Structure I
């Protein structure tokens, strides 16, 4: 893919996934409000936030550059239809991981691609099940990896994913923050 797209995300994991997929991109971000209507179904939240990220970056661009392809994404974790955000501090991270221990949760990544007057939006859902984790395992992970910038307080590609995840159903890379194979397919349809 030769045309350089804009990634509207500071996530090092999304950057890494696009690099692995050999997508030509640059990063441009604009801080945006990540709040959403309280009545919004949880399945729609990630796309809603991603769309705001993409539009904020598009508005930053000069009129000559507004026809460039912009890719934005947002990942949320849900447990029993409740959104679990990024932990506020160590205590919150420990509580989140204890709540995920021994249970199933969903990781939903919303993706929005803007190109001229075209908007492509979709979400990808991966079901994740954790083994029962001991308090010592949870505290070790939080203290060593400091997962404060991660929805659900963990990264699947780190120690906790290797030893703590019992099963996943769906796209592994979606849990990292981007369903990259679907993104590449959508970009190929859009810009070749």
Structure II
């Protein structure tokens, strides 16, 4: 497989591509993650991912395909971002406790004048979490860089998630099998 550019500093996306044995370099550009009103969750995730990909493409002389992604958490039609503080993380996890939410990752791959864009959504249900469990997780895992204030592959996922419907790796931050299929389509 051709080497790609990963336009993300996420250690989880890096790990997933390594597991899939996709060769890549990381190049990131800071981008504005705001978006127009009235977009669906899928459209928002793709919009932000596209901005990340084009920021790298426009600011660098790159010939390799560029992969960018953005993951958002949606509870009751409300987008839940990354927590801004310990109190915010506790509040977010308390709101997710005992409920079903959706994790959507928008993916954009740009290769020359070609673009592949898609969104993957996974349904996640948490068990009812105690205040002690929530505070333990926040204090020990410090999930401040994670949408929804959690990582499924960490302690909270092991003990707190009742079920998922869809791609587990999407909840980690990248639907990697679908990404590999898209990269193979570009190579044809």
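Brief remarks follow.
- Highest-scoring label, criterion being mean count of other Cβ atoms within 10 Å over residues 41-48, among I, II: II
- Among I, II, which structure scores highest (criterion: mean count of other Cβ atoms within 10 Å over residues 65-72): II
- Structures I, II were compared on distance in nm of label points 7 Å out along Cα→Cβ at positions 57 and 177, and the highest value belongs to II.
- Value 3.7, calculated as distance in nm of label points 7 Å out along Cα→Cβ at positions 17 and 97, assigned to which of I, II: II
Just so you know, all these numbers are worked out from the coordinates, no wet-lab data involved. These numbers were taken from a predicted model, which means no experiment stands behind them. Cβ atoms are built from the backbone, for glycine too; each structure is taken alone.
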